[in-house]
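J.: So, here's a batch of structures to check.
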Structure 1
């Protein structure tokens, strides 16, 4: 089928361009969430020229002896973020992540669990936190100062910082523009070679009169290194856009693939145990 350069491609077109059958492409999507198609209202898949290039990259890496899952992780991590929203990027690139509607009090418990687990086991992580408002960060400032002490880099986001950005002991503080999607988001991202975790949530609209701790968010969380790297790359790009010191270097560093490591249940179990403890404490 003759396609113009910018015309969307069907799964059959993608197969013809890459030498893979539609059945193999569907299997890759099911098992590895790759390639990620756009979905029409009918449910039919559509792909782009970028998808062709990414599949071809995976095939070249396979021919060079790289395992399929590693080659796919490399290709997925190399794609540039398309949104200044961590939540939107995760939902776009990792649609199999399960969403949950959670109160802010539960998000606090999840955040503390992720933060403490990073402090306990991650080796020199890159950390990002999105707090919506500067005053929401105040109660977490001591925790994040300690996190920043052992991190390779740490950046937090809020609408404004009320003249407190000179605290050199803590994380770098990135302001958010009036139209920044992160103003409506909550996020904790820990990206390290030995430990990864991410919590991202979007505040549902229409809650102006809801008590703060009862506000409801749509949330996802994951320990998958590829998904965490995608979240970290969005955060780094947002910080670089407003000129946070060192953020441009982070964008370049995070452009690479995350460290591949075998799946392990122990870190997830430890994180789950912390979550249960914090939820029990706050409810």
Structure 2
């Protein structure tokens, strides 16, 4: 009898985690570059139920399979392009990414499934930054600014990385910060005269755009940053010249969270949670009767 109680309890835990994922999406609906998450649930391994025939005869007669519960396996992100919002701020950037892979046609969710059922996810482009420990992180939040040293930083103070792997510094020949500039669709910085801005070594300055071959390998780290697990570094490369990626200056990418669908999903998770709760209450009353009434007989 307790097997059903455990199954209902696992359902409550799964729906709670699903609810937490949805509320996190809603809380970040105005976060630039945020990608909504989806909680994936799967069942525990099924059990083969058999009867021992009441001790008569040899062997056991199979009754069938029984599901033993559900759990939230993981939360994945939906890496679809968000709408662009114009800010007219020269330090704001957005990425328009539509990287293609030869022989594959990706659906609206950025997924391709071949004849054998193998799934391939569309590569995504991201900005590259350095955190306080000097470690590379990736972001789609392009709301940047310049610090007192002329370095390009995000809202957390993380340094934006250029194509040479070093932090981008926007300073002129006299060492003064540059506040008037233009960025091309390839991420190259131009001054007010349309000339390329160069670093101390005379090399043109440009944004390092990273390409994530499988965006589902990216792990959320908070504050709009992603990281990659050790061993998966080879799945992150720089955007190639032929990749369909454009930088839009004066824009930010809005969150791709669907607010209406999120509210529907949240109510669905709540109703499923309540249904499992009712089952547990039923089992509780049944055990109470078994202990207090049947036990007296």
Structure 3
């Protein structure tokens, strides 16, 4: 990759460190697609992330499969280093509590993510749960989470639960309860603004349930007051740039700073209009909107 890396580093120094999460740089693809592999060539994607001033990026499993089967993870790591990006995160592992070989298990995804982690040394592997009603026994997930965290640590990384209001682990307080019970330093939380506010979680609840050591990452995004369609459809197709919706992002940032979180801050914009933009333009808009909120 040939690029003027000093220009990107200079852009990053103008504000808070930002991470272009997987969907923000993926182009015209969404979680509704299967596979959801980005149509943007990975070298072009990395270059666009760096040129927009981000310090790092995220990649989903489908991207990692395509990269493994083409250039390989070591070459990917080289592209990231050449772009002076310093933060990597990979996702998403669901149903991680189901034993290997049992119906619904996801060990093939787990194995792929750990193989990628060996080469990329990501700051975290993001994990979800499964779509459906909230679990009635969240503490039953503590022991499987501890086992998963032990495995992640052996691969030089950590796991972060991303709570989602349409899933089994539906709220940040529920996720915090599971993380606290797991009692492992490599198990924590990913706090996404959309999932916080669409779940109806208050900033006071975040203050009461989060501890500094469990906040592994934060993602900023915004939305309009009305939910269009299902919660899942709304999160995939209708997010807006930070500051253009109704979420109290300034209050959320202040709360998380009070709890000791200092970044880098993920930016995760998903919408039909956003992914129709050229990737470079989309990334610059996403970065600018997040920096405005953070300032």
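J.: Given that helix-only ellipticity at 222 nm (-39500 (n - 2.57) for each DSSP H run of 4 or more, over all residues; to 500), derived from a single structure, equals -7000, which label among 1, 2, 3 identifies that structure? Working shown, then result.
T.: On the way: 1: -14000; 2: -7000; 3: -12000.
The value was obtained from structure 2.
J.: Given a value of 97, 42, 35 for Cα extents along the principal axes in Å, calculated from one of 1, 2, 3, which structure does it belong to?
T.: On the way: 1: 58, 41, 38; 2: 97, 42, 35; 3: 51, 41, 36.
Considering all the candidates, the number was obtained from 2.
We did not get these values from a lab; they are worked out from the coordinates using the rules stated. Remember, predicted model here, so these are calculated numbers, not experimental data.
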